[in-house]
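Following are the structures in question.
Read-outs: derived from the displayed coordinates by stated rules, not from any lab. Quick caveat: nothing in here was measured; it's all calculated off a predicted structure. Cβ atoms are built from the backbone, for glycine too; each structure is taken alone.
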Structure I
């Protein structure tokens with residue numbers, strides 16, 4: 001059904017506009033004009049909105065939300081719970097993320113994602129397998145008992161063609177360049193992370209087709225003057241994208257600023273690395289492979305001491321990027337929408353408010369908090 005949103009302010013992904021009309025039909029944007037041009041439209045089609053309409057946020061690393069953890073319940077129902085929780089904070093497209101686990105759990109997760117995509121469940125773009133082919137010294141909270149070399153079983157899962165966009169995070173010191181080339185050929189976007197690899201090994205993986213880095217700085221070999229490590233290779237690369245957690249805990253603001261300044265514009269994207277407490281009560285805690293994870297304000301710590309993902313949401317990441325890093329609001333919004341869409345190869349459908357793009361939209365109030373979220377032109381959250 002045709003709808004026309006009349007908005008006080010619009011950020012189309014490139015520039016801000018005042019008093020605009022966005023027409024949606026059959027899940028897509030069909031027109032973007034001045035509000036004055038639709039004064040004669042059928043009033044039943046019109047919705048007047050106070051605030052700023054922006055492109056929906058795209059999150060490539062979502063472990064959980066709404067009390068649900070994908071590893072604990074690799075099902076369509078779990079994915080839907082996670083999606084609903086994050087839609088409240090402006091996420092309109094996401095990759096359910098499975099951290100290191102048994103291959104049987106990986107297979108169930110793949111089946112769930114395939115089912116969700118087949119039935120067009122709101123917001124599901126594909127899947128992110130964060131592990132299990134990682135480095136033990138940089139495992140973080142990933143369970144060591146499941147970290148392993150890649151086998152035909154995992155390759156078969158990664159090579160499935162019914163999973164939408166596929167992202168696999170791996171440690172290049174434990175996966176050969178030939179395997180990386182095979183994964184890329186099978187349509188996988190290979191990200192590097194949870195790795196103690198030296199610079200040369202990382203560069204070889206990039207040359208083999210790896211195209212991204214998972215949560216830059218965290219759980220990877222650091223940048224040194226004589227040993228550039230994974231961080232150095234990530235910052236040097238002009239083609240690879242980097243995910244960045246801007247929560248004030250995972251990365252110091254100075255380090256984040258250096259990284260953003262070092263990378264070509266468009267190659268840094270915001271991620272949440274979100275866990276089950278997103279959208280839950282302040283005192284929410286959960287278990288991760290038998291280890292208790294406790295929420296302390298906006299920080300998650302395992303009782304074994306490590307940071308254990310985030311309670312960060314995408315609108316929070318955008319606002320933190322402005323407040324902590326001093327970036328403009330429009331650039332922070334691009335880091336949450338246009339740039340991850342480009343990384344995923346979906347930049348002809350997501351990340352802009354333009355005719356022909358999917359009607360994935362977020363309305364921000366005067367405090368830049370989410371007051372309404374649309375996925376495919378349908379309201380999935382409204383205050």
Structure II
């Protein structure tokens with residue numbers, strides 16, 4: 001027989017590991033697997049020191065979340081394990097986040113967390129447990145494509161998390177399952193109530209887990225206090241307009257905090273980390289026409305890029321028409337629609353529309369941009 005996970009075993013003979021963050025989504029996934037008769041082990045990752053956590057309780061993998069995951073496991077009567085990955089998380093996610101910010105980029109640590117401790121290391125541990133599949137509460141769809149797993153945007157586009165999973169490898173995707181990809185959040189909470197889980201009404205995590213109250217600068221100040229060095233604010237011609245209090249206080253497209261009087265509003269157009277300067281200009285200079293990507297990951301044959309491809313450059317952004325040329329582990333992307341304020345350090349994710357929906361083809365990290373109304377490239381990061 002083929003079970004609901006597409007595995008040729010009965011549910012009771014199928015061992016699955018559920019990544020349990022302590023939130024409602026992963027808890028419901030564990031409940032669904034248990035309800036269907038699978039042999040379930042829940043695993044929760046401890047990623048950072050609880051003393052650094054925000055007090056608002058809207059972050060993932062905090063101390064409270066570990067307790068909630070444990071309680072859900074007890075309610076469901078499933079085995080539960082905690083993996084202590086604080087050192088790995090600090091080295092591969094927090095340090096990388098800080099390095100990127102100090103370099104004038106806009107990093108996305110949630111992608112790196114999925115790429116490293118959540119998928120790579122948890123994948124390895126699940127294999128060591130001889131589990132048949134690793135199950136997560138991400139809102140993405142998975143379909144079989146010629147014997148391999150293919151990832152698609154979730155049915156609920158507002159909840160779709162495919163942007164954060166573009167670094168998933170084919171080997172991992174073949175092993176992963178995403179039961180929530182076809183339902184919306186309200187349905188998930190209804191299932192949690194039905195299963196009598198204590199997290200049914202728990203708020204969604206909002207902040208980056210290691211950034212207290214969304215204050216990025218406080219994290220940089222703790223680990224790299226020298227990064228608050230004052231520097232020049234320049235116009236597009238290189239004329240000095242004023243001083244800034246440290247490039248880590250600015251991101252591409254920012255308007256607030258520039259503190260320079262002008263006839264028209266000024267926006268951060270570029271950040272020159274080597275010179276410790278920021279470039280400001282009018283809003284129309286934020287339109288980006290071309291992206292250069294590094295460290296790309298592909299989940300498809302390269303030939304598909306000869307067809308109509310779409311990209312996303314923000315998790316909440318729309319799909320943009322684009323022409324993409326793949327070059328080994330890098331890519332050049334020509335954006336065919338207007339899009340403002342794209343920054344190095346962000347992710348660019350590739351999509352292709354087929355009969356199943358919007359398929360994730362992979363993606364890469366934005367290394368530099370070419371602005372539509374400027375003659376120079378943003379390269380100094």
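Observations on the structure shown:
- With volume of the Cα convex hull per residue in Å³, for residues 84-227 alone computed over the structures I, II, the top value is the one for II, the highest of the group.
- Each of I, II could give P(r) over Cα pairs in 10 Å bins from 0, in percent, but the derived value 5, 22, 30, 25, 14, 4, 1, 0 comes from II.
- Highest-scoring entry among I, II, by relative contact order in percent (Cα under 8 Å, 6 or more apart), is I.
- For FRET efficiency 1/(1 + (r/R0)^6) of positions 44 and 148 (r between Cβ atoms, R0 = 35 Å, to 0.05) computed as 0.75, the structure of I, II it came from: II
- Of the structures I, II, the one that -7500 was derived from, the read-out being helix-only ellipticity at 222 nm (-39500 (n - 2.57) for each DSSP H run of 4 or more, over all residues; to 500): I
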